[in-house]
1. Computing Cα Rg over 2.2 N^0.38 Å, for residues 12-59 alone for each of P, Q, which one ends up highest?
2. Out of P, Q, which one gives -13000 for helix-only ellipticity at 222 nm (-39500 (n - 2.57) for each DSSP H run of 4 or more, over all residues; to 500) as computed from the coordinates?
3. Taking FRET efficiency 1/(1 + (r/R0)^6) of positions 116 and 316 (r between Cβ atoms, R0 = 41 Å, to 0.05) as the criterion, which structure among P, Q has the greatest value?
4. If log10 I(q)/I(0) by the Debye sum over Cα atoms at q = 0.17, 0.19 Å⁻¹, for residues 260-427 alone comes out at -0.93, -1.11 when worked out from the coordinates, which of P, Q was used?
5. In terms of relative contact order in percent (Cα under 8 Å, 6 or more apart), which of structures P, Q is highest?
6. For which of the structures P, Q does the calculation of Rg and Dmax of the Cα atoms in Å return 31.6, 100?
7. Where is FRET efficiency 1/(1 + (r/R0)^6) of positions 300 and 396 (r between Cβ atoms, R0 = 25 Å, to 0.05) largest, in which of P, Q?
8. Using FRET efficiency 1/(1 + (r/R0)^6) of positions 84 and 180 (r between Cβ atoms, R0 = 25 Å, to 0.05) for the comparison, can you identify which of P, Q gives the largest number?
Structure P
Amino acid sequence: MTEVRVRFAPSPTGFLHVGGLRTALFNFLFARHHNGKFILRIEDTDRSREVAGAVDNIKLTLEQFGLKWDEGPLLQSERLSIYREHIEKLLVKGAAYKCYCSPERIEDLKKQAELQKIPYRYDKHCLKNPGSGEQFVIRQNVSEEGTTEFEDEIHGKIRVENRLLDDGILVKSDGWPVYNFANVVDDHLMHITHVIRGEEFIPSTPKHIMLYAAFGWDAPKFVHLPLLLDKKRQKLSKRGGDVAVKDYLEKGYLPEAILNFIAFLGWNPKSEREFYSLDELVAGFDLKKVNKSGAVFDVEKLNWFNAHYLKLKSPEERAKIMIPEKILKEIPAKVLEIAGLLEPGRHGKNEGIEEQTAYFLRLPEYEQALLRWKDGTDEEIRKNLELAKSLIMKLEKVDKDSIQNVFFEGIGSGDKGKMLWPLRVALSGLQASPSPFEIIAAFLVFEDGRQRIAERIDKALAKL
């Protein structure tokens, strides 16, 4: 059997996005499942759109997710002599031709097509009337007759009438090849057996098929993955929010959670299992289980995966993931754990964490009115805060449950809210925070914890 060889071929026009990661993952899984090769190729021929640092980001991101390539990264910018050699072969065969049309003429053709409400298609003017000059592009000579068809491993047989296809540019006026040409040459020379990419490339594939035929090469098998959609079932884009993988990692989403989530975008293992390691994904991957319809990128589902994987981490590991380093330098992970701030939630990096932890380090600021529980009087608040302070100073056991038992005994049958609400506000200064028992237990991790508590209660008393 022929060795399976696949490639992930991103363009460095930005940092790797979630759709690109999904394409890379499916290529990797297919290669590893069949003991084949996973090749990384950087399609950097569009120099005007290249983003500084994008190549390094692509490599780093793949490494962070364990998608190690077997060959590469191969840069198309280093293969220009190869493309020049092959475009000459197409020119000789008449499968390509030089076009000297000015940008103004092309723009006029596009306007005419728009007025007629038909798709733009170059009119082969320079094929019928060869021109001359120093500035020209090289176009593919697409047959105007018949049809081109291919078998897609996911979508089945696809047939296109050739008259609907445009004589697209293969080489720009600066001598650099475009994607539609360079990818065909490279896929053949790199012995790619399966081209696994997004379905947005389906319209270009018939022209790729024609190029393979013009060179006398066998085409690889084509696998076009379903689109990633937002909740409105529109194509996922930057306008709809974060799409760069880097953004999610910086927010504290775990690579294993993202990978598990991404794997289910278009692939259905036909199992009730939800959680897979990379090795388990390799073992179970099958192109026959890839869906045709678009896959919705549901952040709530990603949050659910992330919470699962966060629960598997120790509090110390969780703190490093969820809490900014500058906070961890001042507040021990144990404090954050007791205060309930390391619970796996909707996000990795806890949004608003600075406000939620500031009261451990400095006296909180708040309005006096926040201390009031329902219709409680200032005198009741004062009395209850003084009692709370007294109970805290006498605590022997400092775990949350023991603290709660001491307080409930001290309050007796009275309105618990009248003591606990002003106490919680006095300690945190927040409208919403962990329970006062969690806050007290967290404070008592510090050597001077009782002093910090007393300062905060005294400040509340002073407000009264």
Structure Q
Amino acid sequence: MTNAVIFPIVIPLTAAVILIFFAKSPKAQQAISLVSAGLLIAAGLWLVRLVHHEGVQKLDVGNWPAPFGITLVSDMLSALLVLTTSVIALACLLYSFFTIDFRRSSMYYYVFFQFLIVGVNGAFTTGDIFNLFVFYEVMLMSSYALLVHGGTKIQLQETMKYMLINVFSSALFVIAVGYLYAVTGTLNMAHLAVRISEAGNTAVLTVICILFLIVFGLKGALFPFYVWMPGAYSAPPTAVLALFGGLLTKVGVYSILRTFSLIFRQDIGYTHTILAWLAIATIVFGVIGAVAYRDMRQIAIYNIVAAIGVMVFGISLMTEESMEGTIFYLLQDMVMKTALFFIVGVIAYVAGTNQIGRFSGLLGSYPLLGWAVFLSALALSGIPPFSGFIGKALIVRAAFEKGQLLFALIVLLSSLLVLYSVMKIFIQSCWGEARGYEQKRVAPLYVPIVVLLSLAVVYGVGAEAVRPYIAQAAATLADPSMYIESVLKE
């Protein structure tokens, strides 16, 4: 059923509209949000199964055939990302139920939450590049509201910076889309791939490609465009930060992955080399920040930057194996970064500070929390058999096969530094004499942490069961003709 493609957009959109009328009823908001999250996960599972058995799914909105109308498309990559987004949304909702007070929830917190999911799922599902911009804007406007939600001074200050950066990148996005349409006469992604392959390698197309790289680099926190992230992500409540850390930058990575594997293939030797160097620089600066800071939030934020670099490096290699590794790593990083922010949030709630070194001995009073930090360190750094290992292993192996030995070694070294940065939290916060924290009730906050960590472990240990789906997604990226034929066929 091609209509299944639209459900991940319609479900949160409907929930957002209904929630507007229940702003003063926290219990109703939570119930509606929970039902929406459950339906969203069911829709994601159904979509993954449908794509796995029947191939790429598309929906021509208004019955206008591609490339003339608005087309929604779900290949396996899109379906897996929608499903992962649904799981993260549920986890963030559960965390929100126990941490977002009535004052914040009555100011349409859950409405903006649902609209953000609409934007994220829409970006993963759209089949034309202009509507990618539209869904970006839905996502960004919701993120502005969530970032400033609560109205504290630091939130207002950082939201202004975040908005200015994104207004600039959105303007650049529109300019790039305009130039692309002027050159090709189409905005449908599959049709763009055909038109650009027919046009061949031209300087104009290369410039347009670089423009899109700047746009998606700003959205996805690629070097040197990541500078907005440490400040902006330090301001909101933990539930919002976890949602941002798990989803927002990954939409930028997805956009690079989609456009550079489907559309901008005309000058791979030049454009993808730039992509590789930017990716390596992102890894280097990300791990430097993660190692240098003693603020737990900043350590987690710079770990996002480092992971973005690993994923984009996998994209730059442009082999089926590297694409498979990138998808493996992208999905696990979405889950693990969300879990890491939850863990850091609980520690900060108990200790009253984000600065490690001001408290210690958490393991005695909060053993589950302490071992959650330890497990997240292993998973994020790619220690087998945890989920981060498989993706990095495939990317590194693809790099060795392409002769990118230095870059592969940098990726491997970054894993050790990521391990050190998170283990620093574990050793200095969880070991030693119990001091600097209070006994607080945190049991409900363990629920989303345990769910996400369990998924990460199962994802790593059960990689053979998951791999056929990942391989199907990678095959579509490596051979875009499958995507193009599915979209343009009548």
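1. Numbers: P: 1.29; Q: 1.52.
Once Cα Rg over 2.2 N^0.38 Å, for residues 12-59 alone is tallied for P, Q, the winner is Q.
2. Label of the source structure: P.
3. On the way: P: 0.05; Q: 0.90.
Sorting by FRET efficiency 1/(1 + (r/R0)^6) of positions 116 and 316 (r between Cβ atoms, R0 = 41 Å, to 0.05) in descending order puts Q first.
4. Values: P: -1.10, -1.23; Q: -0.93, -1.11.
For log10 I(q)/I(0) by the Debye sum over Cα atoms at q = 0.17, 0.19 Å⁻¹, for residues 260-427 alone, the value -0.93, -1.11 is produced by structure Q.
5. Largest value of relative contact order in percent (Cα under 8 Å, 6 or more apart): Q.
6. On the way: P: 31.6, 100; Q: 21.4, 69.
Traced to structure P.
7. Values: P: 0.05; Q: 0.60.
Sorting by FRET efficiency 1/(1 + (r/R0)^6) of positions 300 and 396 (r between Cβ atoms, R0 = 25 Å, to 0.05) in descending order puts Q first.
8. That would be structure P.
Where a number appears in this text, it was derived from the coordinates with a stated rule and is not lab data. Everything numeric here is computed off the predicted structure, so don't read it as measured data. Cβ atoms are built from the backbone, for glycine too; each structure is taken alone.
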